[in-house]
Structure formats: structure tokens, C-alpha cells
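Enquirer: Got some structures for you, see below.
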Structure I
Amino acid sequence: MAILHGMAVGRKGRKEIDVMWRTSTRSRAVTIGEGLAVLVARPGPLEDSESFERTAGGAESNVATVLTQLGVDAAWISRVGDDGFGRYLVGHLADRGVDVSAVVTDPARPTAVYVKERGSGSGKSTDLAERVSRMLYYRTGSAASALSTADLAATAAASVLDRCDAVHFTGITTALSESTTGLTEALIAMPRRGRLVSFDLNFRPALWAGRSERAADVLARHVRGSDVVFLGADEAGEVFDIDDADRLRALFPEPEHLVVKNNEHSVTGFSGGNRVEVPALGLDVTERIGAGDAFAGGYLSALLHGRPLAQRLRLGHLCAAAALTGAGDVAELPVPEVLESLATLDEAAWARVHYADAVVAQNVAL
């Protein structure tokens, strides 16, 4: 029998946990946004990297891969180029159980790419500090920047949207172009028909170049028009001049579910009239890229599975921890039994958890 900070999990308990996690009626979610091929440089100055590891990224596609790991059927709506990177992205998502039937291949525009520069701490003037990363984006004129309201009406996209319980997108998609702004505004205006609309602020100032004066108004409309909203306190401060969770809730009372990531130490969640703050887990950070996407995927999964607010926030933390302690953009999650046992700890036990130690202890016991 495994013991984790006072919580016992035996063979029978693990079976019950698995039954609870993998509900018989699987929810369905759709994410909409740009996927990118990622070229990861070797640590050190970028000009010295003779080889690159290819992987995948993109906020909404990252969320989709987290959802499929958590028992939620997910589909991804996007556009990719008629090129090797586009084919790789579609295959990458499909291999992880994501429905890619609504992805359009654009014959005229390329798939977006970004290069991940990683520091080695060598002290050279062009090097970054150890464990620090920087992203160099090559996405202007990409296939996904041409997403528009027509993509929502396409047969394959309309089909997955009609069957979903939640649709998720971010401020990155909104900012890509005028046509993507039109798409996301149409999305929040569509009849709900029992479907939740989820929005992550994900403010990227560079994407708003040339129309930065509109960003706050556009993004505020998206927050107010969505049912589930994720805000980073630092990003909210930059866009709305408010970085306090309670003041943000007063500014945006419309979303039923509002999640404010205060800093690296806690997250505050509002669900209707309920307010819960949950501290983050102790962990050793490998890389911060993708943590916000993993949090959103964990929270949405728990919401679709009918979990209470505190457990939704905890599962978000757990998924973010998996991203923070991994090397890629896509979080590779522990097995459901481990997640369940940690998400349901009492408050005192949760406060004592160190993520890596807890996962190792539970995996050994399984």
C-alpha cells in the first residue's frame, strides 16, 4: 500500500480512482488556434547551435493534448501550410488522440515556426542564463493567420463544434490578424447550445503591432463574452492596468468561471459567487514554456468532469507542474491515479507536496 502525506492508496483504491477519472460519458472539447513547428536549439548562443530538435507548440494545440490525456475527447481547428511542418503538426496531434478532421491545409501560406533559444550560462554576451529560454517567432503571413469566420462554417469545423461541450481559444489567436479577430468575436457571439466558451488572455504585445490601441477593448470584450476565463495577473496588469484577483473579478463579473494566476505561488478561482485560492506545488523548474496551457487543460478537464472548484484549480497546478518540470511545450502527465490522489488531498497535505517526489512515490507504488 502506498502512503502519500497521510493518504493511503491501495490496489482497490487505485481501481476506484481510475473508474472515477475515466467517466463513462466522455466530454468533448474543441480548441481553435495556431500550431507551430518548434526548432529547439542546443544550450548556448544560438549562432553556435549546429543542430535543432524538432517538436510542436502552439497554445491551443497544447491544451488539446492535455485534454486527451485527461479523458476528454478533443478536436483542433486550425490551418497549416502544405509543407512538411504542417504535415508533422497534424500527425503530432493525431498521434496524441486529437481529432484533426477540421484542420485545413492552405496551399498558399506556410506553417508557422518558432526557434527556441536556450541559455547555457556561459557568460558570453549572446548567451542566456542557464535554464532560461527565448522564443523567436516566424509566423507573419502564416496559414493560421488566415483563419476567418468562414472556417467556423466549414463542414468539418461545424460538425465538431456542434458536438462539443466546450470550445477554447486564446488571445494569441485573436491577435494574429484582422480575420482571426473576426473569427474569435464570431465565436463568442455564437448561440451556446449548452457549450462553454473558454478564453485564455495570453497577451502577446508583438502580435498587436500596428493596432495596439485596440488590444484592451478587444480583449475585454472577449473576457466578458466567455464563460471560462484564464488571466495571468501580470498580463492583466499590462492590458487592463489591474493585477489584483479581486479587482479583476469586480471588473469582469460576467464569466461564470474566472481564474487569475496571481504569480508563481498561487491561483485564485472564482466560480459564480465562490472564491478559492490554491497555492502552487513545490517543484524544481526546468522550463516555463507551456505551463499556462497545461493549467488551462487541467482546469477545463476537471470542469467538464464535474469536479469542485478547488480540485479544478489543483488539477491545473498539477498539469502546469508537469510542463514546468519537463523540457517540451507539451506537458506529459502522470497517470490518472497519481493526479487523482494529489488533487483530492486535504489542504495541509497539499501544502507539503513536492511535485517530483510525490509523482515518483506514487509511480513506484502502482
Structure II
Amino acid sequence: MKKLMGAATAALIAASAAQADTKIGMITTLSGGGSHLGTDVRDGFMLAMEQAGSDVEVIIRDDARKPDVAKSLADELVQKDKVDILTGIIWSNLAMAVVPGVTAGGTFYLSPNAGPSALAGKNCHENYFNVAWQNNNLHEAMGAYMKAEGIKKPFILAPNYPAGTDALTGFKSRFGDDVAGEIYTKLGQEDYAAEISQIRASDADSIFFFLPAGMGIAFTKQYAASGAELPLYGPAFSFDEIILGAVGDAALGVKNSSQWAYDLDNPANAAFVDSFRAKYDRTPTLYASQGFDTANLILSALGKADPSDKDAFRAALKEADFDSVRGDFAFGNNNHPIQDIYIREVVAGEGKPTNKLVGVAIEDLQDAYAAECKL
């Protein structure tokens, strides 16, 4: 018994030492357009660290949604600050500027959001883990759902950047190519009059759009003001709780897909939502849930291995031995999640619309690029 107690104590001491010596660099968007995404990732991440009483040093930097800034910050964090792990990037074009170089150089990168197809398939890397989803996932789930619901001719649109092209590719992979129209808008666009006019002139019976952050706010408001009445569908990125507060009743009735919902019924999620609301006085978005899960994954791995032992730490990450707020969680061969994707509906809430879980779109979804990954 004494030997067993001694071994357990030694393991706890080793885990504590690993945490005390570990440095994490977080590069995320905290200013400019889309800053609430980075804010929620950061707040969810730091809440998990606080709840664990972690000694890990987290160095947080703002990329201002600029790829060159993100690349410069990554170089500084790796070369000067000697971080063991990088995380935090929201936008796929920023991820493509940062992730390939840092992982090839031996630094671990854990994505709490961006999941470009290029990093899931042929360019996957053993030091890259995505804790959110591959970019196509939420969109292909909505494509499957809309097809099952009898939608015939959706008009689809997304911004012209890696996540946007992945979005429409994912949607069509499940719905099919027979759409009423397809538009790639400018990233950060604010005026959608031309697009709405084109939609109204088409034979569309519905609209599917991926326009995150302020883009989704602008489009939804302008669409409602136009008097058009086609039903709207999209991923959770266009209908998170922050966006709904800005859009208001124009979003009521919209169905959206997500790997997480604040009313998802499991103990880890209930505790997370309650504690997030208590600390930050707001309901968490999916971004906050992703930051929270990312931190808890890292902490679970640090309890088993030091990042300096790369093989052991990599294996500990791969085990995903933590209680995810989304329920069941496992990594596929390409270090991307295999997970359920849910459907939520925007309903009236206390003072503003909110999301309500209504069902499952696809169970145990693995991304379409995993077969191209040689890991």
C-alpha cells in the first residue's frame, strides 16, 4: 500500500512540475472585426485553467485578424518566449500562415477553432491537433439536414477565404450540386444589397450562408429589411449568442448546426455553462466551449507527460482523456475530432433570441480529408 501511495504521490508531483515548467502561447483575435470569437476562446480557456488551479504560464497575444501579425507573434513566442504549445487562432487564413511552420519546427499546436482542409488531409502533422472541428463539418451536417427536410433549391454563400471555400464544399458534399446560386463574398464585407438582389431574382426556396461575426449580423439584418421571406439556414458561426444579441428577432426560426449547445445534457457541460455565466455574466458561445475543451485536453496530457518528451506528450493528447463539454470526444487518425453534429433553432429568449437544441444532424462524423492523412 505504501508503494502504491508513493507512486501516486510521485505522479502528482511530476504532473505539477510539468505544468509549472510549461509555457503556452495563445494567439487570438481580441480587437477589430470578429473579436468576440477570440474573446470567448480566451475566456473559456482561462476558465478551465483557473478551475484546475493550473501553474501553466499562458502568454496571450492579439493578432488583430491579420496573417502577418499572427506569423510574427508565433515567431516571437516560439523563438523568444520558448513556448511549448501554441493555440488560439480563429481564422483559417491566419492558421495557414502559422501552423505549418511551427509544427514542422517541433512546437505543438492545438486549434480551438480554425480547421482548414489543407491541415486535415495531405498536410496533416503529428504535432497539430484540432479540438474544434474540420471546417467542412458543420456545413456538411446542415447540407444533410436540409436535404432530409425536403429543401430543393438553396442559394448558398460564404466569404472568399479558406474556411468559406471549405464551407460550401462541405455543404454540397451532402446536399448535392443542384443549388439556385452560389456566391463567394469579400471577407469582412458589410453591404449585401447586391447579393440579396441576386437571391431574390433566383428560383431559390431557401438560403444557406456561412458569414461569421459581423458579416452574419449585417447580412441577416439586411435580408430581413429587404422583405424577403425565404427560410435561412447556416452553421452556428452565423448564429452564436453574441450575434443573436445584435441581430434580434430577425433571426427567429433559423436552424443552425453546431458540435455543441449550451443546453446539451451532460454533467460537464452543465457545470461549464453555469461557471462561465457566473464568472463572465454572459452565456458562452461555441467558441468558449472550444477554448474550455482545448485547455482541459492540454491539462489532461500534462498530467501524463511533459511536452519536452514529445512522443509521450503527443500520445497523451491523442488519448483525449478529459470530460468534453460536447459529450463523447475522440480523435481520428488525422488528429481531428470524430463527433456528433447537432441542429439548433433560434427561439425567443429572455430579452433576446437564443438557441435551442432540437436534434442530431449526423452522428460520429469524421471529416472527409482523414483518408488523405498518412498519420
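Each reported figure results from applying straightforward, stated rules to the coordinates on display, with no laboratory input. Treat the numbers as computed from the prediction; the structure is a model and nothing was measured. Cβ atoms are built from the backbone, for glycine too; each structure is taken alone.
Enquirer: Going by FRET efficiency 1/(1 + (r/R0)^6) of positions 170 and 346 (r between Cβ atoms, R0 = 30 Å, to 0.05), which of structures I, II comes out largest?
Expert: Ranking I, II on FRET efficiency 1/(1 + (r/R0)^6) of positions 170 and 346 (r between Cβ atoms, R0 = 30 Å, to 0.05), first place is II.
Enquirer: Right, another one. Which structure, out of I, II, was relative contact order in percent (Cα under 8 Å, 6 or more apart) calculated from, if the result is 16?
Expert: Computing relative contact order in percent (Cα under 8 Å, 6 or more apart) on every structure in I, II gives 16 only for I.
Enquirer: Let me ask something else about it. For which of the structures I, II does the calculation of FRET efficiency 1/(1 + (r/R0)^6) of positions 90 and 250 (r between Cβ atoms, R0 = 30 Å, to 0.05) return 0.10?
Expert: That value comes from structure I.
Enquirer: I have 17.6 for mean count of other Cβ atoms within 10 Å over residues 146-153, calculated from one of the structures I, II. Which structure is it?
Expert: Working through the options, I get structure I.
Enquirer: Sticking with this one: Can you tell which of I, II yields 0.85 when FRET efficiency 1/(1 + (r/R0)^6) of positions 162 and 314 (r between Cβ atoms, R0 = 35 Å, to 0.05) is derived from it?
Expert: II
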